[in-house]
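Before anything else, here is the set of structures, which you'll find just below.
Throughout, read-outs are computed from the coordinates displayed, never taken from laboratory work. Just so it is clear, the model here is predicted, and its values are computed rather than measured. Cβ atoms are built from the backbone, for glycine too; each structure is taken alone.
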Structure P
Amino acid sequence: MFSKALKRLSKDWFLLGMISAVALASLVPDVGRTGGYIHADVLADYGIFLVFFFHGLGLSTEQMWSGMSRWKMHVVVQLLTFAVFPLLWLGLNAAFGKLIPPGLMLGFFYLCALPSTISSSVAMTAVAKGNVPGAIFNATLSSLLGVFLTPFFVSLLTSSSGGSLSLGDAILKISLLLLLPFLLGQAVRPLLGKWFAKYKRYINTFDKSVILMLVYGSFCDSVKSGLWTDYGFWILGVTMLVTACILATVLFLSSRAARLMGFNREDSITTIMCGSKKTLASGVPMAKLLFGANPTLGLIVLPIMFYHQLQLFACSILAERFAKSARSRADA
């Protein structure tokens, strides 16, 4: 079992990259901190713009709209994403808020306020033989809603705790850096769609590389502010445990919601796969915009880093089980 886990880890260069980014930031934080030698904060802005331009370029508008009709499923998924997750955080905060460092607690809240992810939601739904057009529409709708709802939720929390986040400024910054390039990509898709399909593999590598640069820069700032000296490595274990509990709870609730609503098998799979996901691709860039001056930025993005890997691992297992069940039904 352990050897299989190591083999799987060795093939996941992105996970290894995130571990390496945290380790490198811990060793040489001056290189990647804000205003540091490589000016990672400036490079990241250009990278983020290109990442979301490519996201818009790669999304099929026709497939997205073809999944629009299953409105009950869409309502359930969006409620899971933007209502159930924040409610879970309220319970977590009430039970353990005084025991968990404020920066990490804010990170758990930020995780719960994020939209769903597009790529892995659609990919896992496809593997599990679910409603793929519905997954495309749901994930895209969630990403667009997140441009407004995520900063709104964050502003509610920061204002109640004495912060000064301007909701209007936050939405404007996110729109310019995330939504605008996405819409531009959609606009030029008829011209560049074939080119994107040809080089999609390399573009996906570029996307992940930008995220790694953002993770590195965030942790450089946090290490300089005393991340490890103030808290220690026990914080990693706490983050892993809490994110695993959040994921397990949402997977259970999403499956129960689909059953209570009487969804068919395909829509139930889509509800589970889309309703349990949170986006790392949008989450890290958005965190840079919302919390850029916060010295605990590394702590804030830590939960989404852990959750991203856990959701891929858990949902890939579920997807294979759903696919196996579908094959058994077809052979019967």
Structure Q
Amino acid sequence: MNNNNENRPIGHSNPCVQEGERSIPWIWEGVLAEGAVTLLSAPEKTGKTTLLSLLLDRRRTGAQLLGRSVSLGKTVLCSEENERLWALRQPLLDFGPDLLFHRPDGDCPSRRRWKRFIDDLCTLSFREDPFDLLVIDTVASFLPLAGHNARLRRWALVQLSLVASFAAGVLILNQSRNVHRPLAAFADIVLEMDIPRGLGLTRRRTFTGVGRYPGRLQTATAELNPEGTDYVLLPDRPPPHAPLLVTLQTLLSENPAPLTRQELLARWPREAPREDTLWRTLARGCEQGLFVRSGTGTKTDAFRYAVASQTKPTDPAA
């Protein structure tokens, strides 16, 4: 029988990967990259849309935001807010002609409407002047993620990843105090924005980033200027998770065997942190080389954590 695929190569070798492009095509240095998905998560009324407005303004000029360069380019904005509100934001800011407003039909779209929206975006990506950034503001308003249908949730996110495959970055805004775990797992970079505690009414914000890309923004503190046109970086301070890291190092050092998150919470000496906060701090500790993680993360084989030095083999000559 004639097999048209008999000469088709299967896979590719590691030297091909090693010789591939290693530079990261940043759209917003350390935060947004072409071909990647970034999740911006913050409580309501924290200023996510203000930050987005500043980003859109920098996309027109190529200026900096939070001390990091922003590239010029075309953006598709899928926003829950009406166009009048976006017009009111532009006396001091200017989003320019390279911003396109496009959203699915109706709120909380059905599977069919979401697929039509993704098809529209793919069509736009084949134009002579394709966009290189898609913004979803907010995820709860547009992605069909309601309920506990994990299959539908995964399908919707996979459809969204098709946009990133066309050399475009995707920015998802999530209005929640707790990061939605499936979203966080799906995203390549997670940026959390929060108001520092104990300051009352303040224009100051903290930014914390985790993710797969080297060179990403890790921590920053900035204050919005009185005009609302820029965030001014403030001197570095100890990150808010530093005390948690110290406590985790102590707990894990005192136990010869690796511990799960639940075991860590049960051993916490004082008021235990929220589980999602502990999860993010452990992830950051693993990225920094402080901890190592074992297990597959399933119900029968939960993730376990240990201090990195405890897992290194002992040198007989030492």
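Check the numbers for distance in nm of label points 7 Å out along Cα→Cβ at positions 194 and 282 across P, Q and tell me which is largest.
On the way: P: 3.1; Q: 1.8.
By distance in nm of label points 7 Å out along Cα→Cβ at positions 194 and 282, the leading structure of P, Q is P.
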Q: For FRET efficiency 1/(1 + (r/R0)^6) of positions 154 and 234 (r between Cβ atoms, R0 = 25 Å, to 0.05), the calculated result is 0.05, so let me know which of P, Q that is.
A: Q
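Once mean projected area of the Cα convex hull in nm² is calculated for every structure in P, Q, which label goes with the largest value? Please list the in-between numbers first.
Working: P: 18.0; Q: 24.0.
Largest calculated value belongs to Q.
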Q) Thinking of P, Q, which structure, once helix-only ellipticity at 222 nm (-39500 (n - 2.57) for each DSSP H run of 4 or more, over all residues; to 500) is computed, gives back -9000? A) Q
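So distance in nm of label points 7 Å out along Cα→Cβ at positions 66 and 266, computed for just one structure, reads 1.0; which one of P, Q is that?
Details: P: 1.0; Q: 3.7.
It must be structure P, since only it matches.
Comparing relative contact order in percent (Cα under 8 Å, 6 or more apart) across P, Q, which structure shows the greatest value? Can you show the working numbers first?
Numbers: P: 32; Q: 17.
For this comparison of relative contact order in percent (Cα under 8 Å, 6 or more apart), the top structure is P.
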